[in-house]
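Throughout, read-outs are computed from the coordinates displayed, never taken from laboratory work. No experiment lies behind these values; they were computed from the predicted model shown.
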Structure I
Amino acid sequence: MLRRLEAFIDRIASVRVLIVCSVLLAAVLVSVQVLDLPWSLPRLKQISGGTGILDMKFHYSALEAYRTLNALGAEGRRFYLVRILGGIDVLLPLLMAFLLSVAITLVMRRSYRRVRWLKLVPFAATLIDYLENTVIAVLLLTYPERHLSLAAAAGWITTTKFVVYWCSCLIVIGWVVFNLLTARKRINSRNNRNAEINSRKVTVFPRQGRSDDGQTG
């Protein structure tokens with residue numbers, strides 16, 4: 001399964017696919033975060049009186065989770081469950097995974113095979129994201145019953161999700177920096193080699209000129 005996914009990413013990875021994924025992800029994020037649409041956070045905040053969602057918090061305790069669910073109200077909880085967890089938050093993690101995975105593949109094209117598995121890290125973040133969605137959905141479906149252990153676990157799952165996503169971004173940034181430093185080192189090495197060759201030519205040709213003058217005389 002993982003080998004098939006890795007092979008598929010290798011096959012589709014290109015600048016064109018990266019641009020398409022970037023545009024799609026940007027469009028989805030704008031529709032969720034900025035625009036007033038039937039699945040957007042601005043619409044939810046209108047319904048709930050300004051309360052956001054648990055997915056956007058870096059961490060939360062069980063009590064904080066239930067305070068948020070209570071503040072959402074019945075209509076807000078239904079919106080959260082159906083429009084966000086059951087709708088847009090199914091597509092968003094997958095888009096994020098493909099974008100980051102393709103980016104990692106492109107920046108690591110010439111890297112050692114033993115680290116090529118890093119392209120799968122974004123999909124690990126997506127699985128964690130889906131696990132988070134599932135746990136929060138259970139909390140919403142069973143509300144007002146309180147499952148404090150499950151709510152506490154949800155907080156740590158959310159934190160882990162953010163950490164793995166950030167690690168995926170750091171892999172891309174780190175490898176871009178590594179590639180730039182490697183390219184700079186290669187250019188400097190080539191320039192030094194050319195300078196050495198030129199200096200040898202400068203020292204050889206005058207001697208040949210003096211030898212020719214002596215023969216002529």
Structure II
Amino acid sequence: MITLTLFGCKKDDDQGLTINSATYSLHYDESHKFNVREGSRDLDNTQLSWSVQDTSLGTINASGLFKAKRIGTTTIQAKKGNKTVLAQITVKPYSFLFIEPILELYKDRAYVLANEKRRSISTVNDVELTFLGDNNKVTSVTYAFEPSYGIRMMRIIFVNKPEVIEEMKTFLSERYFVKPGAPNSIIAFKDGLKHISASFSSSVGPQIEYFL
């Protein structure tokens with residue numbers, strides 16, 4: 001006598017969603033296509049509702065294509081009915097050109113001296129502080145103050161080399177929204193800052209200025 005044991009096969013529709021890249025990293029000028037499965041079945045991405053938690057870092061379309069814009073880490077969500085699957089995506093930098101200055105409103109000279117990690121090379125007056133650059137691409141970092149306001153402006157002076165100028169452009173582009181400024185310059189914007197101005201003039205020398 002032969003006994004047959006039948007095992008029920010769970011329908012794909014009853015199973016959860018899985019995503020092809022639960023974690024993924026890319027650069028600000030790159031993109032990545034996400035795909036989702038329900039059980040053993042590949043889903044048409046247009047059947048899903050896609051969203052990104054922080055749209056300042058990138059966007060995702062109805063086909064699951066994420067386009068990066070700015071460095072940082074955020075979460076992608078794909079949803080079908082009451083089912084949801086998440087992915088973590090990191091937009092990583094090409095450039096670590098320098099450590100950005102203290103970008104905090106209303107901080108005074110004493111606060112900067114206590115918290116700036118670079119070596120101070122000029123503290124002769126109450127309206128400016130100058131520090132030695134981080135590395136051999138950065139000459140100096142200067143803070144300008146207003147007595148009743150605190151930090152008003154910061155200026156970073158760079159070594160005048162073409163490869164440094166190109167890296168300056170990349171550094172800003174992957175961190176901020178940028179647009180062309182005056183000749184040989186770009187303007188960058190971010191919440192909390194009035195603007196950032198980068199000048200690449202050979203006569204003045206390459207520099208980035210932050211305005212609070």
Structure III
Amino acid sequence: MTRELELRKQVDTLMRAGSVKDAVQYLERGLNSCTSHRFKALVGGNFSNDPTDVAKEINRFIRECEKSFPVRAVYLEMNGFDINPDRWCFDFFGYCKYVGNPGDLDWLSDWDSREWPDTTLTGLENVQSDFAWYTGRETQGYKDEDAQEAASFAELLVMCKFSGLIEEAVERRLIEKHVPILATAHDFYDIMVEEFAARGHKQTYWSERQE
């Protein structure tokens with residue numbers, strides 16, 4: 001099993017226990033032990049977006065969608081951050097149906113909402129610069145073995161910190177409609193946090209897809 005798959009499996013175990021924070025702490029310890037100085041701003045660093053503002057934007061999105069259909073679920077997806085280091089953001093998708101089967105995520109590709117403005121993620125610009133160096137055609141940082149090790153932790157950390165931001169937004173109990181809010185980053189569909197808005201109940205939503 002490769003290092004990346006071993007890490008994903010460990011994060012899988014921690015997230016199955018319902019703790020984004022434990023997963024973050026585990027990954028931060030691993031990143032901190034890496035020889036490379038790249039991505040170290042992730043240790044203790046977080047997105048600076050106000051969770052209250054995120055919750056309010058989710059409300060605006062749901063209200064607009066409900067002019068056309070009853071919203072049964074919302075999915076928030078961070079963009080492919082490793083190959084788009086110039087700007088990190090997340091998109092909104094609304095659904096008139098909800099499939100509560102962790103083994104079936106195909107329904108997420110068939111959303112009912114119209115295009116909605118994405119939200120820029122802020123606060124980790126130093127990390128974005130490291131990803132620009134790592135994936136750049138000229139710099140080719142991915143050829144550095146020490147940087148490869150650090151990146152394996154960093155990629156999962158960014159996803160977990162985005163999930164944590166959405167988790168905190170939902171836990172503010174400001175979202176007006178009780179619907180599942182699912183969140184992950186692009187290409188991380190096997191690890192997805194699901195928050196039940198309005199009641200503050202949380203669970204980790206898992207795909208059974210094997211890597």
- Message: Comparing I, II, III, where is relative contact order in percent (Cα under 8 Å, 6 or more apart) highest?
- Response: III
- Item | Computed -27000 for helix-only ellipticity at 222 nm (-39500 (n - 2.57) for each DSSP H run of 4 or more, over all residues; to 500) - originating structure among I, II, III | I
- Message: If Rg and Dmax of the Cα atoms in Å is calculated from each of I, II, III, which structure is the one that comes out at 24.8, 101?
- Response: II
